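Following are the structures in question.
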Structure P
Amino acid sequence: MSDPAGFDSAYLLRLANARMPFGKYCGSLLIDLPEAYVVWFSRKGYPKGEIGELLASVYVIKENGLESLLRPLVVGKR
């Protein structure tokens with residue numbers, strides 16, 4: 001649900017719980033991906049679709065050291 005200021009809490013929950021769907025880190029939470037891997041995507045290009053949008057968001061979060069803000073939103077086992 002979005003609030004009037006444009007904050008989308010559902011997106012934040014999705015981001016906190018999203019897992020890498022392919023590659024070496026398949027199954028890992030996006031927020032647990034190594035920073036160097038996320039930076040690589042930012043330089044080479046993100047995949048198309050929602051996973052690309054989520055990875056771009058993770059890049060900004062990691063760049064600013066804000067991973068700890070998402071950790072309390074992770075549901076279940078990591």
Structure Q
Amino acid sequence: MLGVRLPQDLDRRLSALSLQTKRPKSFYVKEAIAEYLDEHESIYQAVAQYEAEQKAGTLKTYTLEEMKQRHDLD
């Protein structure tokens with residue numbers, strides 16, 4: 001279980017949404033946290049992979065010109 005203190009303005013907005021949609025506030029809190037975690041876990045996984053490849057010496061880099069040619073951006 002987790003208890004969270006929200007600033008008054010956020011609590012007011014969350015309460016209004018809850019009343020309008022007849023869903024509990026906890027529904028929106030869970031949805032918001034799940035979305036946040038999905039996004040940030042992906043970012044941290046990508047950073048960890050980049051750092052591992054960099055440390056192992058297997059990270060492939062490209063110049064701007066190579067990228068332009070590769071994606072036909074001339």
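Only the coordinates and a few stated rules stand behind these numbers; no lab work does. Bear in mind that the values here come from a model prediction, so they are computed numbers and not experimental data. Cβ atoms are built from the backbone, for glycine too; each structure is taken alone.
Each of P, Q could give Rg and Dmax of the Cα atoms in Å, for residues 23-62 alone, but the derived value 16.4, 51 comes from Q.
Can you spot which of P, Q the value -13500 was calculated from, given it is helix-only ellipticity at 222 nm (-39500 (n - 2.57) for each DSSP H run of 4 or more, over all residues; to 500)? Source structure: P.
Among candidates P, Q, the computation of distance in nm of label points 7 Å out along Cα→Cβ at positions 31 and 55 that gave 3.9 used structure Q.
Please compute FRET efficiency 1/(1 + (r/R0)^6) of positions 7 and 39 (r between Cβ atoms, R0 = 25 Å, to 0.05) for structures P, Q and give me the label with the greatest value. Display every interim value, and only then the final one.
Details: P: 0.40; Q: 0.70.
The structure with the largest value is Q.
Among candidates P, Q, the computation of Rg and Dmax of the Cα atoms in Å that gave 21.6, 55 used structure Q.
Tell me which of P, Q gives 1.00 when you compute FRET efficiency 1/(1 + (r/R0)^6) of positions 15 and 47 (r between Cβ atoms, R0 = 35 Å, to 0.05).
Working: P: 1.00; Q: 0.45.
Only structure P yields this read-out.
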